[in-house]
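J.: Down below are the structures I want you to see.
Values in this text are rule-based calculations from the coordinates and carry no lab data. As the structure is a prediction and not an experimental result, all values here were calculated from the model. Cβ atoms are built from the backbone, for glycine too; each structure is taken alone.
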Structure P
Amino acid sequence: MTLPLIAIFGALTLLAAFFSDRIRGLFLFTLSILAVYALQPALPIRYLDFWLPTAALALALIFWISLHRGAEWHSADNLLSAAWMGLIILTLALTRFLPSAPSPLTPSMPPRPELVFAATLAVALLAALTGRVRFGWVHAVGLAALIVLLAVLKSPEASLWMARTLRLANGQSAETASSFDIRWLGISYIIFRFIHTLRERQMGSAPEVSLREYVTYIFFYPALTAGPIDRLERFVKDIRSSWKPAHEDWIVVVQRIGLGLFKKFVLADSLALMALSANNTDKVQSPGWAWILLYAYTLQIFLDFSGYTDIAIGMARMVGIRLPENFNAPYLRPNVTQFWNNWHMTLTQWFRAYFFNPLTRALRTRQFPIWSVILITQFLTMTLIGAWHGLTANFLFWGLWHGLGLFVHNRWSDATRARVSEWATTPLRQNLLNASGLFFTFHYAALGWVWFVLPTPALAVDFFARLVGM
């Protein structure tokens, strides 16, 4: 979010804090739908920045229906919520006729209302058909489609192909197509929430929720662009609870939003002026300046990301929703395992629940050696986390870097645990052990950011050489 959008959504959230519980729920539902459009960047492919959020809302409707086993999905309350969602989309399409079009609610001029109406009607028919088929098929196909969609959006080559295809279908020139033509803000977190709800339903542990609750959860605007990734059962417990903000709640709101704004727009944006990037890596002539650039980026990415998290947590607290913490002093941890237990914690927990733990159980049932189970699961998990940021070599190397760090730490810890316990028998030795662990962990994470921020492995290797004066 930009600073003006944070101010606008913050003011609207503050207004919602004083509504009755039912009006508050409807207001958050409406605001979350509008935010999907308002937060999208303007795209060069005509009308794409309108159709992408519309497609996300359509998926939410279809997946929500698939989560219900009985006929309660077409209750009066849910039908009214679906109709309200459709009315909002059609109203946004009508803003193309405003004198000052496009309106602040859409990044560019929306498509013609008759096209939007036809698309809305088609989604309604598809949703009705979804309610009549076996939900197991919907879940299996839906999960596969979501993974493929995420892979396409994260792959520059696939995104470029899609951009060319959409430009040609839209009557635009494909010669100037770019992989940046398709920027679907927040889609990574949206897809992860979709997968979470579908997998929980497959395992029989997903709670029954209304359409209004489900859509608000998937697109909850404070956490839409940068997380954290909440769990459905925890989120709906908050949104269903009666809420009257107390004095201590307002203290938390002011502290978290104020701290988040300071982290992001003062500290992180200032560090960005000198942080390591693809544009300045070849301008560094001495190892000292190379390390300064690396330290600046190491602090910048933490302050930027955790600043957005603080803002999201503070904004959500206004309306009684306690989003989970996402960072807990990760650079002050004595080993790589603890670093990842405290960095982007909700992402780590998501991968642990839906990939790492099931894969570990599967390998152990086949009696793989313990060391090989640890090697395979940690390397694959961290490679997938890298791929989640982008299907490019630099992100994959970053994932492998941390997979290696986790595996080595696990093996080293097991091999030396007894000797370390015998040696660290005094507070001084324990402090020395923790300090050395913190030093090495911080620098291992910092060096890993070289792979992350520089777009090619060649640039990363060149910068590693500069760090040691080569």
Structure Q
Amino acid sequence: MRLSLRYRLLIPLALLLLGDAVATAWAARNAARHAERQLALQQWAVARALTEPPFFPLTETILKKMQHLSGAEFLFTHPAMPPQSTFPPPLPPPPDDVPTTEHPQADDEPVLGPPVVVARQEYRCLRLPLTPPHPNAGGNLYIFYPESLRQTAVADAVRPLLILGGIGGLLAVGLAYGFGSQLVRRVRDLDAHTRLIAAGDFRPMPLPPRHDELGDLCNAVNVMACQLAEFQQALQHSERLKVLGQFSGGLAHQLRNAAAGAKLAIELFLAENPHADPEPLQVALRQLARIETNVRQFLALGKPPGTVREPCDLGQLIDQSVSLLKPQAQHLGTQLVWERPTPPLLLSGDPTALAHLLSNVIGNAVEAAGPGGTVAITAQHRGSEIHIDVSDTGPGPPPAIAANLFDPFVSGKEQGIGLGLAVAKQAAEAHGGTIHWQRRNERTIFTIQLPA
């Protein structure tokens, strides 16, 4: 049977409250007995004052004073004397059914006497015979203690215990229910968030303000969600590369054959017609060369990096990329700013892969800057690394793809295929470096860091 966590917390508390109720009832019973005993001791003290030496004649004045001191009513009867009483007239007859009471000994429990009804009021009555040498010997003294005063005294003794126990119990139940409900709510929020994670939503949940075990559990769930998001991203990337590898072989073969046939036909035409205008055909050749470059990038993506390593001067490689992209920049009306540093920027690497890396980053910057824009390239040593910054005045990547800019097939251009930056990232990482981008001062800056 499913039992809510709230009730699992309340059941032990209910058992504790039951024990507290039993203890409170026992304490209340003892308090009532103690209060009644104190009243009995008080009345017997009055009885001793009236029946033991030094003796006082039981006049109406004496009885009235005792009434004010004790709160009890008194009645004195004697066969040869008129009765004396604190009751208002007419005087009630003495209750004959009340037995005489002996003074309690030291070990005896004092009592208030049996209940009687006088003038429609209930009392506890003591009947004390007066013996010589008492001046009123031969008579009987009746002490009537009002039952209402006894009940009030007992209630006053019991009430604080009952109130304290009751309020404490209710407060404990309320606090336990509140804390239990809050705990259950936090557990349910955690359960709902884990279900979202299971459904593929890896956003972190807000951490609770309290620093406790549930807060640690929420933090652990957030860490797990971040790791799952990274695993999912890596898996998607791996799947993309796998599909790409399966698809690239046949497509690249056909594209390369088509491009090679077209180039051969153009070159043959130019050789046979030396007086023809070569510009349109040169444009066609450049486009075919671009197709070949894209095919090579397509084939290289997702494959292990090459093992070619030889000394390279990055300044010279940047010069080559800038010279290749200058016609495109002039055609677009984009200013390309680059000044090769005096000391060579040497590193060991694959010159072909590094050339693709630089051409892709600089070419993207030229296209992003657009007409009237500027692309600036700087390269310098920083410690044991070479930093290359390529900045452009373009608007920057669209927010929708900014976080995945280096993933394959992610492009902000209408006719882009999204391979250039993916190839650039693969080449940078293959050389032990990194590539990242940022927006600063209205410019988009790509930074390539490579070990010198």
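J.: Given 1.3 as the derived value for distance in nm of label points 7 Å out along Cα→Cβ at positions 360 and 384, which of the supplied structures P, Q does it correspond to?
T.: Only structure P yields this read-out.
J.: I have 16 for relative contact order in percent (Cα under 8 Å, 6 or more apart), calculated from one of the structures P, Q. Which structure is it?
T.: Structure of origin is P.
J.: Hey, Rg/Rh (Cα atoms, Kirkwood Rh), for residues 336-439 alone derived from one of P, Q reads 1.04; which structure?
T.: P
J.: Turning to a different aspect of this structure: Using the calculated result 21.2 for mean count of other Cβ atoms within 10 Å over residues 56-63, pick out the matching structure from P, Q.
T.: P
J.: One of P, Q was used to compute helix-only ellipticity at 222 nm (-39500 (n - 2.57) for each DSSP H run of 4 or more, over all residues; to 500), and the answer was -19500. Which one was it?
T.: Q
J.: Suppose log10 I(q)/I(0) by the Debye sum over Cα atoms at q = 0.07 Å⁻¹ works out to -0.41; of P, Q, which structure was it derived from?
T.: The value was obtained from structure P.
J.: Comparing distance in nm of label points 7 Å out along Cα→Cβ at positions 104 and 128 across P, Q, which is largest?
T.: Answer by largest value of distance in nm of label points 7 Å out along Cα→Cβ at positions 104 and 128: P.
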